[in-house]
Structures are given as structure tokens and as C-alpha cells.
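Read-outs: derived from the displayed coordinates by stated rules, not from any lab. Note that the coordinates shown come from a computational prediction; the quantities given were computed from them, not determined experimentally. Cβ atoms are built from the backbone, for glycine too; each structure is taken alone.
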Structure P
Amino acid sequence: MDLPLWSYGVAVVGGGLIGLLLAVFGGGGSVLATPLLIYLVGVRDPHVAIGTAAAAVAVNALFGLAGQARAGAVKWPCAAVFGGAGLAGSMIGAQLAKQMDGQVLLTWFGVAMAAVAISMLTPRKGLGDPGVRLTRALTLKLAPVGLVVGLAAGFFGIGGGFLIVPGLMAATGMTLAHAAASSLVSVVLFGAATSTSYAASGLIDWRVFAALVVGGAFGAIAAPPVVRVLSDKAVLGRRLFAVMVLATAAYVIWRSLS
């Protein structure tokens with residue numbers, strides 16, 4: 001797809017914004033990538049937009065995972081079971097999405113965005129067991145939840161962090177901080193599986209992908225001072241962000257139906 005030069009500039013700026021939002025608010029930021037590519041960058045095919053966004057989200061999540069791993073915040077056994085089960089689901093979801101009409105898929109994507117916004121408006125508790133360990137019982141709870149979440153992430157081409165974090169907390173009782181860090185393992189796996197499926201069908205714009213990744217790296221670098229500024233206003237900031245996602249969802253649904 002041939003896009004004007006300014007489109008790649010918009011992709012860099014948009015990638016920076018998404019990387020910043022992901023670092024500041026956690027799950028939910030990646031869901032803005034597909035609307036950005038379609039309505040601002042100018043990627044006309046919804047399938048190409050979803051595939052490209054999924055690839056960029058996987059790379060950006062990998063950067064975040066490296067930082068969380070160095071901090072020792074990732075519960076690797078739990079993350080591996082959840083992500084491994086979800087990997088199969090994400091591949092199935094991506095195959096199903098590619099068979100669906102692009103405009104119909106966009107409508108359902110808008111519905112998923114609304115669900116993300118509602119999830120972000122739901123209060124989350126930071127209490128939990130910081131020393132949680134994987135057991136057979138936890139494995140039996142984690143695997144099916146991971147499969148379902150992976151299916152949704154692959155179908156919509158999103159990171160799925162807004163589903164992964166509460167899923168990990170509900171299944172294991174781990175803290176919010178550990179769940180947010182551990183969720184990045186699944187985001188990387190789901191994004192990689194989804195984008196691989198789309199790439200095999202020639203549905204990724206690699207130049208736009210590169211622009212998103214470059215912008216996302218700058219966004220991640222800019223995040224720490226923003227986090228410090230918003231530290232005492234985190235709830236308000238998260239609610240405002242959720243309202244923005246909800247408004248974008250309404251616009252996506254309206255455009256896809258019209």
C-alpha cells in the first residue's frame with residue numbers, strides 16, 4: 001500500500017501516544033492502534049490495520065516486558081501457563097477474523113473497544129498474594145481462561161491486557177502489580193501469533209509497522225515523568241482515558257455501520 005509521506009509521520013506520533021498510554025495506564029492503550037491506522041494514517045483495509053497494529057503491539061509489549069522482568073515483577077510460571085493456553089486461542093481468533101467482512105469486523109471491534117472502556121472504569125484492587133505459586137489447581141483455572149482471552153485478542157487484533165490482568169488476578173489471587181507485569185508475556189505471545197497469521201496472508205504494512213514501533217519506543221521513554229506527575233491523580237486520569245476510548249468506540253461503530 002502506497003501512503004503519502006505525512007501518513008508515516010502520523011504513524012510515528014500515534015505510536016508514541018499509544019506507547020505512552022500503555023506505559024501510563026496499562027491495558028487498554030493498544031486498542032487505539034487500529035482506529036488510528038484506519039482513520040488518521042489512511043490504511044484502508046481493516047484487516048491490514050489489525051494485522052499491522054497487532055505486530056506493533058507485540059514489539060512494544062516486549063520492551064515493557066524486559067523492564068518488568070529486570071524488576072522481578074513477572075510471575076513466570078503463571079504467565080507461561082496463561083500465555084501458552086491463550087496462544088492457541090489467538091491463532092484460532094485471527095483465522096476467524098480474516099474470514100469476516102472488514103466492515104463487520106470493525107463494528108465488532110468497536111464493541112470490543114467499548115468493553116475495554118467499561119473495564120477501565122471498573123475499580124481495581126491492588127490487594128492480593130505477592131507470593132503466589134503455580135499449583136495444579138491454579139493451572140486448571142489459568143488454562144481455560146487464557147484460551148478464551150487469547151481467542152478474543154486474536155480475533156480483534158488487540159493486546160488483550162484489559163482481559164488478561166483481571167483474568168490472572170481472578171485465577172491466581174496475585175496482586176495487581178504482578179498481574180500487570182505478567183500480562184505482558186501473553187500480550188507478546190498473542191500479538192506475535194496474530195500478526196504471524198496476518199503476515200502469512202500478506203495483511204501487514206511493514207513500513208507503517210516500523211513507524212509505530214519507533215513512535216512507541218519514544219512514548220515508552222517519555223512515560224516515567226508522566227507517571228510521576230499523574231501519581232496522585234491516577235484514578236482521574238484512567239477515567240478520562242476510558243471516556244476517550246468509549247468515544248472512539250462510538251465513532252468506529254458509527255463509521256462502520258454508515
Structure Q
Amino acid sequence: MNQVVQLQIAQFALIYLLLLAVLAVMKKCRVNEAKLLVVASVRMTVQLTLAGWVLMLLFAHPHPAFTFLYLAVMVGFAIYQVLRKVPGLNRRFQWIVGLSVAAPGLAVLFFFVRVVVGESIFNPQYVIPISGMIMGNTMTGAALGLKTFCDSLAGQRSKLQALLAIGASPQKILFPFVSSALETALLPTLNSMLGMGIVSLPGMMTGQILSGTLPTTAILYQIAIMVAICAVVCLSCFGALFFGYRTLYNDRNQIILL
């Protein structure tokens with residue numbers, strides 16, 4: 001297989017011309033998010049550039065402490081982003097969300113790298129990109145599930161009070177909201193898995209093929225990472241919702257609204 005083509009800065013800069021098409025559509029449809037598009041594009045470029053420099057340093061000077069620090073920052077930022085999407089959670093609920101995002105993600109990462117791949121858990125070549133895919137999808141799924149749960153509760157306050165008044169327990173009242181939010185959180189991952197290989201060639205597989213890896217090897221890695229992502233998203237959302245909703249009522253079976 002041919003080696004991957006190295007993009008020069010001038011070639012790379014051409015890709016930003018596509019954003020002009022996005023801006024034109026926004027203007028035509030009166031979507032007032034041009035500033036957000038520019039800010040998001042600049043932030044993405046700066047953040048990925050900085051990440052690239054950090055990874056070059058990590059790969060050039062591999063050390064368990066540096067890998068652990070990078071992983072800790074990644075997990076901490078993922079937790080912060082999830083909590084930022086659902087303000088107003090009580091302190092116990094926030095701790096449950098944090099643990100639910102971190103614990104399954106790190107556990108599955110360890111299983112994937114150490115057991116499936118057979119590499120050291122502190123090998124940055126495997127730990128950093130795999131943890132990025134796992135934690136990124138976990139962050140998105142958890143935020144979607146929690147926001148759906150909170151929005152549903154906020155829109156059903158009168159119904160909740162009516163059910164309590166007729167003697168229904170908080171568990172029976174709130175659990176359907178948990179189930180619905182978990183389903184919503186899982187659907188993007190499941191739909192992605194349904195169309196993978198026919199509609200889309202996902203990022204990990206594409207990157208490996210571009211780097212010269214055999215397509216058969218890239219396919220095995222991609223299948224493995226998608227199963228891992230599905231498991232982590234499910235476990236994280238389940239933990240956050242199932243244990244978190246129990247902080248919304250007290251010992252007298254009174255629901256504490258968000």
C-alpha cells in the first residue's frame with residue numbers, strides 16, 4: 001500500500017473554503033449562528049493542534065505519568081461537559097454522574113488495551129486515541145440521556161404531583177423517565193452501528209487505512225471499538241440515570257424536583 005500523503009499548510013487551508021458554503025446556507029435560511037460556526041471552527045483547530053503537539057511529545061518521551069495525566073484531563077473535561085449540559089442537578093446526583101462517566105470508561109479502556117489488544121495500559125499510542133473515542137462518545141451519550149431525563153421531568157411536573165397524590169411511589173413514577181432517557185442516549189450509537197460499513201467508513205478504520213494498515217486489521221479494530229463504545233455509553237448512562245434518579249426523592253417519598 002502507498003504511504004499516506006502529507007498535507008502541506010497551503011493544501012490544508014483549502015478545506016476552510018467549505019465553510020463559506022455553510023455560511024451562505026445560514027445566511028439564506030436566516031440561521032443566526034455564523035459567529036458560533038467561526039468560534040467552533042477556530043476552537044477545533046486550536047484544540048486539535050495543541051493536542052497534536054502534546055501527543056508528539058508523549059510519543060517521543062513515553063512515560064506512565066504523562067499518559068495518566070493526559071487521561072485524567074480527558075476524563076475530567078468529559079465530566080465537566082456533561083454536567084454543564086444539565087445544570088441544577090443536586091450534589092449527590094453530580095457525583096453519581098461523574099463516577100458513572102469515569103468508572104465504566106476507564107474499566108472498558110483497560111479491558112480493551114490490556115486484554116483485547118495486549119498492550120500496556122500506559123502505552124500512549126493505544127491509550128490516548130482509544131480513550132478519546134470512548135470518552136468522547138460517553139460524553140455525548142451521557143449528556144443526551146441526562147438532558148432528555150431532566151427536560152422530561154420539567155415538562156411533567158403537574159403529572160408527577162398528580163401521581164404522588166394518588167399514592168404512586170416515586171420509584172414507579174420516575175423509572176419510566178429513566179428508561180426513555182436511556183433509550184434516547186443509546187439510539188445514536190445503535191443507528192451508527194446499523195449503517196457502518198455500508199453508509200459510512202468510520203474514523204478509526206479510515207485513519208488506519210490511510211496510514212497503511214491492512215483493511216482487514218482496520219476492520220477488526222473498528223468493530224472492537226464500536227462494541228466498546230456501545231458498552232460504555234450504555235453503562236455510563238444507566239449508572240448516571242438509575243442511581244441518580246434516586247437522589248430526587250426523600251425518605252418520606254417526596255419528589256425533589258430538579
>> Comparing Cα Rg over 2.2 N^0.38 Å, for residues 183-238 alone across P, Q, which structure shows the greatest value?
In response: P
> Here volume of the Cα convex hull per residue in Å³ has been calculated and equals 169, so which of P, Q was it run on?
Replying inline: Q
> So distance in nm of label points 7 Å out along Cα→Cβ at positions 55 and 215, computed for just one structure, reads 2.4; which one of P, Q is that?
Replying inline: Q
> If we compute relative contact order in percent (Cα under 8 Å, 6 or more apart) for structures P, Q, which one ends up with the highest value?
Replying inline: P
> P, Q: which one has FRET efficiency 1/(1 + (r/R0)^6) of positions 167 and 223 (r between Cβ atoms, R0 = 41 Å, to 0.05), as calculated, at 0.25?
Replying inline: Q
